[in-house]
Structure 1
Amino acid sequence: MLNLILENTEYFSSVYEDMKIQFPADELKDFDCFIKLLNKPSYRLYSVVESDNVRVGYVICITDDKNKFLWIDYIAIYKNMQCKGYGHKIFYLLKEKFAAYTGIYLEVEKPDINEQNTIRRINFYKSLGAKKLNLNYIYPNKNGGLPMDLYFIPFSTDYKENLSLAFRDISCVFEILHSDIPITKNILEQLLA
């Protein structure tokens with residue numbers, strides 16, 4: 001059985017070493033930025049732990065108790081634990097833990113036929129019920145911005161896309177995650193236009 005264990009900033013060092021291997025450099029914040037974020041109450045690091053206390057992965061997310069959404073900033077399964085069915089289990093665990101929320105947002109790399117992992121990830125998220133939101137999403141980063149797709153996994157079966165709520169949620173997340181990046185305001189204005 002899997003559990004989510006809320007971690008503190010001291011544990012983050014080992015997670016960051018794994019992140020440098022598993023995530024593209026242009027999607028990764030620097031270490032000090034993560035530490036600042038982890039000191040905010042809504043930005044959380046969870047270890048995904050098997051019942052025998054073996055860590056299988058991690059979830060770094062924003063939990064918005066006011067607007068009732070979860071925003072996955074990073075999610076990964078350690079390389080030696082991959083291909084064992086943990087991916088689906090982690091999302092079901094998140095849905096159970098945050099059952100009062102409307103769903104989960106995911107920033108996803110654009111599909112690239114030359115990079116099969118991008119297609120595999122999208123198909124995986126779709127298998128969980130993820131819906132691609134109809135907007136030109138840009139991930140603010142220190143290089144300006146990275147075009148990505150924004151997906152939403154609704155927790156309700158009667159979900160209907162509501163871009164005004166999505167824009168509200170994106171605005172909240174950008175304020176937390178990207179307020180230190182000068183172009184963030186411009187990107188947000190483009191999204192809202």
Structure 2
Amino acid sequence: MFYKIIRFILRPILFLLYRPKVVGLNNFPMTGGVLLYSNHISMLDPVLIGCILPRRIYFMAKVELFTNPILGTILKNLGAFPVKRGTADLSAIKNSLRVLKDGHVFGIFPEGTRKKEGKVKDFSFGAASIAHKAKAKIVPVGVIGGYKLFHPMKVVIGKELDMGYYYSQKSNSELIELMSKDMENSLNSLFDE
């Protein structure tokens with residue numbers, strides 16, 4: 001309920017201030033566990049994506065954001081959960097797998113930090129590893145253009161990736177690396193649309 005109320009309040013404000021043009025909304029699956037991954041250019045990315053997509057998104061967020069009691073409580077009520085960046089945070093991995101197994105949408109920024117340029121470069125293998133474990137649907141989302149007041153930006157929702165080959169194979173580091181590369185290429189291709 002809290003998520004819906006916050007979304008209801010923020011959506012018109014974001015659309016007024018940043019005028020996002022949404023492309024490919026019909027590509028987003030309306031049922032089942034979905035791993036949504038995106039480039040990360042601003043702290044507003046999860047808010048904007050959450051306001052655009054019709055399903056609740058459970059984002060992984062850096063643990064430092066949860067140290068402030070008020071912000072931490074708000075984030076938890078929105079469905080976010082902490083991750084210790086730069087480590088294999090087992091608690092965060094378990095949380096993401098639970099979200100996907102329960103048929104919800106898990107959101108992640110595979111670069112692990114914000115970058116001003118749109119295309120991704122330092123794509124971590126964590127998103128692919130989680131998707132492979134959960135056998136989840138995978139959807140890339142490209143946030144294009146800066147958050148300049150009253151200047152239109154674009155959000156492109158890509159088609160669900162075909163992971164049949166990867167999901168039929170046993171997980172190993174080489175397979176996850178190839179899967180990550182395909183995910184990175186699929187996301188970067190959205191910037192050419």
Structure 3
Amino acid sequence: MMKKITINSSFYAYLSRLRWIKRWGLKRNAHDENVMEHSWEVSVIAHTLALIKNRYFEGNLDANAIATAALYHDITEVITGDLPTPIKYHSREINDAYKQIEKQAELELLALLPIELRSDFELLIHHDRMPEEHVRIIKAADKISAYLKCQAELKAGNKEFEIAAEQIALTINEFKDLEVIFFMHAFVPSCALTLDGLMKTN
């Protein structure tokens with residue numbers, strides 16, 4: 001018979017509030033996007049990037065570990081909120097200050113977990129403790145997700161995202177990783193299709 005559980009953690013109560021954190025807060029959005037749905041999209045893209053690297057380019061990545069870490073990549077925003085990129089990188093001072101705030105938020109979220117689980121979550125929440133290759137894959141997935149968001153907004157006639165789309169496309173082009181190039185050519189074009197268009201391609 002299991003002993004009575006006396007642990008009371010608010011960790012997942014915090015996580016559940018990621019659905020209320022809006023992204024792209026400085027822009028007019030045709031379609032609102034929250035951090036929870038963004039995290040899911042980054043996770044599935046990162047998982048696919050890792051598998052592409054393994055199957056096509058002789059990689060040896062743990063795709064499941066990368067997907068899991070990607071789910072938590074923006075977890076601190078439940079405390080900090082989503083700081084828009086133009087502000088985050090407005091100056092070195094602001095960027096350094098935000099990194100410190102993120103690290104403090106990581107510590108506070110970890111402290112919400114039962115002690116027995118903290119070591120398991122450290123590698124998911126502390127970005128500076130992840131394998132470098134995992135971090136790079138997740139960053140690439142994050143940019144691809146942002147690119148897809150921009151394209152969806154432009155398709156909806158929202159010119160507010162024109163410059164962001166151009167800048168993110170340039171950033172993605174700077175990724176020389178073959179799995180990123182593969183994904184952009186193999187999967188991204190069909191994202192612009194309507195449902196009817198998708199069904200015709202099958």
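What follows draws every value from the coordinates through simple rules; no lab data is involved. Remember, it's a predicted structure, so these values are computed and weren't measured experimentally. Cβ atoms are built from the backbone, for glycine too; each structure is taken alone.
Quick check: 0.05 is what I get for FRET efficiency 1/(1 + (r/R0)^6) of positions 120 and 160 (r between Cβ atoms, R0 = 25 Å, to 0.05), calculated from one of 1, 2, 3. Which structure matches?
Numbers: 1: 0.35; 2: 0.85; 3: 0.05.
Attributed to the structure labelled 3.
If you work out distance in nm of label points 7 Å out along Cα→Cβ at positions 40 and 176 for 1, 2, 3, which one comes out largest?
Values: 1: 0.7; 2: 1.8; 3: 3.7.
Result for distance in nm of label points 7 Å out along Cα→Cβ at positions 40 and 176 over 1, 2, 3: largest is 3.
Check the numbers for relative contact order in percent (Cα under 8 Å, 6 or more apart) across 1, 2, 3 and tell me which is largest. Working shown, then result.
Values: 1: 17; 2: 31; 3: 23.
Sorting by relative contact order in percent (Cα under 8 Å, 6 or more apart) in descending order puts 2 first.
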